[in-house]
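Coordinate-derived values only; no laboratory data. All figures in this text were calculated on a predicted structure; none of them were measured in a lab. Cβ atoms are built from the backbone, for glycine too; each structure is taken alone.
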Structure I
Amino acid sequence: MKRIGVLTSGGDAPGMNAAVRAVVRASINNGMSVVGFRRGYNGILMRSAQQDDDFAMMTSHSVSDKIQRGGTFLMTARCLEFKELEYQKRAVDNLRLLGVEGLVCIGGDGTFRGANALKELGYPVIGIPGTIDNDLSYTDSTIGFDTALNTACECVNRIRETSDSHERASMVTVMGRNCGDIAVHTALACGAELVMIPERPWTVEEVADRVRWGVLKGKRSLIMIFAEGAVNSLTSDLGAICAKYESLNEISLHHITSSQVAMMIEALSGHETRATVLGYTQRGGSPTAADRILASRLGAFAVHLLKEDRAGLAVGVRGGQLVAGPIEQAMQGRTEPNEDLLSLITELS
């Protein structure tokens, strides 16, 4: 191949810039030119008024001073139209018109679905896992996960201090969609007493009992880590709970939030409980050294595969070693939590 393209799509993740940098510089070092597409698959569809808003030729200078920056300088956006075959074919036509012979797609499962659609049309693609959720089962770690974890830990440490001062329980909501990896790792790293994740059923009653027991043991503060998708694995009869306690009568059961769950825990445990949602703070910030190194390794690896005319693959890391497998298999999400870490959290709490 003489020319390849690169894009970042879906939610941003710290380390995406480092991955783009690696793709660009490895390509140039291997005698290939690179086109950077802006706003994910939208850039390939070329719908902007100005060409520069859709794509640009990349040079070594284009990626200078980028490895330490969070977000993605190519920008990112979702592209719902790309689910349709008409737009997928248009994208392939546009890529070939530009002389782009292969494409590196950096993102999560949605990005990989778009890449797989291009692969089904016979176009060479490589997927690089860039998502803080760490929800792709084929790789031990995704770009951005380590940074998001460290950000969450820093926030929880601060929340622990104020919780200790006020002798209260704090429930901290972290991101991760349907994967509890951020929650589990944060809980263990911060010494949390409890963790609630979407992969394991739980009840408000059990959590309230653990809070009461912690207070009886003399704990001044209790930290509970709540994965944003954990409400989907909640099995309590919330209607019955809200009907029993006057303080919960105004809670709407149509859309349960972590703040409402905290109110229920407080009502059942009799102990002051507050909720904090970390939100998009976990996506921002300078990537950790681990994420920069992972992104650099995967970016260069993707280029080497395309140079060898190997495509239709997703790259990742298993046991510290670089791996590549069919991209359609890489879209499978994690379905089982890390039982060893969950047991350790309980043992050490």
Structure II
Amino acid sequence: MLDERKTAILRAVVQEYVASGQPVGSTHIANLPSVKVSSATVRNEMAALEQDGYLAQPHTSAGRIPTDKGYRHFVDSITPESLVADAQATQVGEFFSAAHGRLEDLLRHTTTLLANITHHTAVVVGPEVETATVRAVHISRVTPRTATVVMVMSNHGVENETIQISDDISDIHISSAVAHLGRFLVDHSLGDIDSIPSANDAHVDAVCYATLNALARHRKDKPVFVGGASSLANAFDAVDVVRDVLTTIEQQFVVVSLLQDLLDRGLSVAIGAEHGIEQLSACSVIVAPVIADGEAIGSVGVLGPTRMNYPQALNTVEVVSEQLGRRIAEGAS
């Protein structure tokens, strides 16, 4: 454990380094109102913090920068009061008050909002398709042998699939299939439906079977949106680091698994190597669950360099996840 003075000095170094991106010297820290000790005392304390692994000195003549251990101590010492940011909360509140339309559009625009506020890469993961109930089913013939199935979900999601049909299936058969599917799908979730009773018409049953088979592939789908990847690219000077980071976040299943793993471990912040993905060892991840009607249905997160504004990012992720969950619950009611 660090004493109060070392904690104050470490906090000041983190804040100054996040703001400037330059190694921080003892003289600069000593002149800050929050420190109030001599330059010599700060120099000794910074040397002790370096010895204990909280700070590092990139060059012998330079100041010091925080290590992952230093960032972790800083994050763990953040108080709820320091997370208050009225301007961000107001911006997020205004966004969700005006938000409407399909779930995919809401998630996409939420990702953009989060990336714009934090200036980091934002990730928003929505609810599995099978957790939402069906509101309406539509089938439209496209060619003599193909038709498009559109299913409107209670969470404002819309599932689209193309099905193959035989050319002896008429538009009347398709209309009958829509009516039959509606009787057994509407107000039920896809996860609750493995099959439906026969319509006693082989052509209608064929359309219904093709529809259910096509939609079954989406039961476990989670809509994933990633925005602001260029922010990560701009945060690093080393080309190989940029390449590794961008390549990793392009693999959306890796990012989704990362966010879920952190939530399962009870973490809201993972710094550097703490998250276990080597290619992202220069990054920190902040995540919060999206809760709707008391159930975790998705997640919201940001990825950025370890030199990030943690209080701002934590506050924004928390506010966005809370508002998004509330909005989805309202849409599903």
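Quick rundown of the values:
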item: Answer label among I, II for the case where mean count of other Cβ atoms within 10 Å over residues 277-284, calculated from the coordinates, equals 19.4; result: II
item: If helix-only ellipticity at 222 nm (-39500 (n - 2.57) for each DSSP H run of 4 or more, over all residues; to 500) is computed and equals -15000, the structure in I, II; result: II
item: Structure with the greatest value (metric relative contact order in percent (Cα under 8 Å, 6 or more apart), set I, II); result: I
item: If distance in nm of label points 7 Å out along Cα→Cβ at positions 37 and 109 is computed and equals 2.2, the structure in I, II; result: I
item: Mean count of other Cβ atoms within 10 Å over residues 5-12 - highest-scoring structure of I, II; result: I
item: Structure responsible for 0.00, with FRET efficiency 1/(1 + (r/R0)^6) of positions 29 and 269 (r between Cβ atoms, R0 = 30 Å, to 0.05) calculated and labels I, II on offer; result: I
item: Label whose coordinates, when FRET efficiency 1/(1 + (r/R0)^6) of positions 77 and 237 (r between Cβ atoms, R0 = 25 Å, to 0.05) is calculated, return 0.05 (choices I, II); result: I
item: Identity of the structure behind 0.35 (criterion: FRET efficiency 1/(1 + (r/R0)^6) of positions 117 and 253 (r between Cβ atoms, R0 = 35 Å, to 0.05), calculated), options I, II; result: I
item: When distance in nm of label points 7 Å out along Cα→Cβ at positions 101 and 245 is computed for each of I, II, the largest belongs to; result: I
